[in-house]
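What follows are several structures.
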Structure P
Amino acid sequence: ANGVTDRFLFNNGYADQITSVLKAAGVETEVFFEVEADPTLSIVRKGAELANSFKPDVIIALGGGSPMDAAKIMWVMYEHPETHFEELALRF
């Protein structure tokens, strides 16, 4: 499992509450905690690189809108590397 969160939640132990349960169940985990408010594409790409090197079966987002949005795009970049984010970012 690959966790995605922000530095505040990570530093205050909220991610540990999830990773400890996963590790107790025998699930390997990594946590990407560099998500900031309104994350940039470079931050999302960095998280996707972690996913590519770790090869998780699942990505778990912890936090508010920014970690949730970042995790969704990281998943797309991980599962569908042929997809270009710029093609998905359309205004309505």
Structure Q
Amino acid sequence: MTTRTIDHTQTASDIERILSEELEAPARQLEPHEMLADLPGWDSVSMSCVVLAIERHFDVQFSGDELEALSDFGALVATVDRKRAVRAA
């Protein structure tokens, strides 16, 4: 039986890259408490693009309730990590 571990730092880095690409903003390291709605270029359209890119990249899907709960960067990374861990189990 092979167990894959989830690398939280790599998840955060990948999401930062996706945010940079989708929001057409310079890449930078985000703090866990940073509100997604405060990111330059964030709106309902960019949110949809970011979510789709994250779902494709990590092979996960978000429910509507999960999307409503994603207010900050830390919550987004934690949710992706949780979904990846469940899928890997």
Looking at structures P, Q, which one was helix-only ellipticity at 222 nm (-39500 (n - 2.57) for each DSSP H run of 4 or more, over all residues; to 500) calculated from, given that it came out as -15500? P
Out of P, Q, which structure matches 12.8 when mean count of other Cβ atoms within 10 Å over residues 40-47 is calculated? Q
Looking at structures P, Q, which one was relative contact order in percent (Cα under 8 Å, 6 or more apart) calculated from, given that it came out as 39? Q
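Just so you know, all these numbers are worked out from the coordinates, no wet-lab data involved. Small disclaimer: the values here were computed from a predicted structure and weren't measured. Cβ atoms are built from the backbone, for glycine too; each structure is taken alone.
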